[in-house]
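What follows are several structures.
All of the numbers you see were taken from the coordinates with simple rules; none came from a lab. Bear in mind the structure is a predicted one, so any value in this text is a computation, not a measurement. Cβ atoms are built from the backbone, for glycine too; each structure is taken alone.
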Structure 1
Amino acid sequence: MTTDIREIISQLESHRLWIETIGEQGEKLGIDEIDLRNVDLSQYPLDQAYITACIFDGMNLNHKDISSSLLSSSTFISSNLEGADFCKSNVSYVDFTNANIKAARLADSECIETMFVKADLSDANLVAGLFDETDFRNAILYNADVRLATFEQVLLQGAKLTGLRGLEEAFIKSINIGTPEHPIILVGEEARQWLQLKSLNNE
């Protein structure tokens, strides 16, 4: 985690050049286990990058393009990601606890064991996402779009699901409305009906 900030900036600039020249110049970003909290990322693209096990906690990354990137095991705890684009990104094992992810785009993303505990995903685009053992406990999913998304062993205890859209077109395999220690698993049509009932609640 002690990597020199100037070295990181140099890599970010090289990545920007790589994107601008469609790979003719510069180099694709590949960083691992870097604390980025002291780096101003506002002017650097983060799409099409390998950014694994990095720390973005508490950062303001609203409307940031982070699409088509590998972000496995990174943390965005309490970050502002409103309107951010994670389309086609791999965010498996990422921690988004308490993050503001309102109106963000997670379409076609891979979310295996991703933590969205207490995160706000109101109006988020989750279309065709893969949610496998994803933790949405106490998350806010008001009006989120889950068309063509796959739900398997997804944790939903305490989640606010009012207005959840596209359930009839989603692949609901199983959900856990209990806890990891004491699971209450609903499968298939029973799981879909539970979600549909919750989506009608005006809580």
Structure 2
Amino acid sequence: MKSRPAVIVLAAGTGSRFGAPGHKLTQRLGSSSVLGATLRHAIASHLAVVVVTTDALADTARRHVASRDVVVLPSVGTPGPHRLGMGYSIAAGVAARPDATGWLVLPGDMPMVQNTTLLAVAAALDHHPVTYAQHRGRRGHPVGFGAELYSELVTLSGDEGARRLVARYPAHGVEVDDPGVLIDVDTEADLERVRQVQAAPAP
């Protein structure tokens, strides 16, 4: 079977801006959770899915993907040799799928991103080293990286993420009819808005 890009779902953050009890990714959303809804769309793309998370959320992730596809990291702030954060999470996810033809980085708190969007961004990696979804000209997620950037991705650390790579290489925006690429769940108000959108009747 031909190798394809993999989706790296980032779920190792603390979610410190979310005020309600419990982690934001475990909050109820429809019949699932915030993380569960994000993973459902990722799985529906039929691309390989890797979840990078911590012990606190590992069991939640394993309800949706196989244990071998869950990369468990120490919590941010844990003493150790690595500069933990988004950059290190990306590096760990990419290292878990070294044979992929690219990697789509998708935050776990973006439950509205559609599977068709993931496929469109993945397809653009055939022609561009860095791709990203955009809606009505506004840049969003996921962000895709081609296989040629593997050696740089696996050395990321700290909390800067991959911004330097996006700035260094020509990045191609993929226009999608998916406002979910701009919607993340950082606060209780964000979550309530997403719930209202999901509950609204289809146009």
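Things to note:
- Here FRET efficiency 1/(1 + (r/R0)^6) of positions 23 and 175 (r between Cβ atoms, R0 = 30 Å, to 0.05) was derived from just one of the structures 1, 2, and that gives 0.35; the source is 2.
- Comparison of 1, 2 - label where relative contact order in percent (Cα under 8 Å, 6 or more apart) is highest: 2
- Looking at mean count of other Cβ atoms within 10 Å over residues 31-38 over structures 1, 2, structure 2 comes out largest.
- FRET efficiency 1/(1 + (r/R0)^6) of positions 55 and 119 (r between Cβ atoms, R0 = 35 Å, to 0.05) - highest-scoring structure of 1, 2: 1
- Read-out helix-only ellipticity at 222 nm (-39500 (n - 2.57) for each DSSP H run of 4 or more, over all residues; to 500), computed value -8500, structure in 1, 2: 2
- Read-out mean count of other Cβ atoms within 10 Å over residues 47-54, computed value 23.6, structure in 1, 2: 2
- For semi-axes √(5λ) of the Cα gyration tensor in Å computed as 24, 21, 16, the structure of 1, 2 it came from: 2
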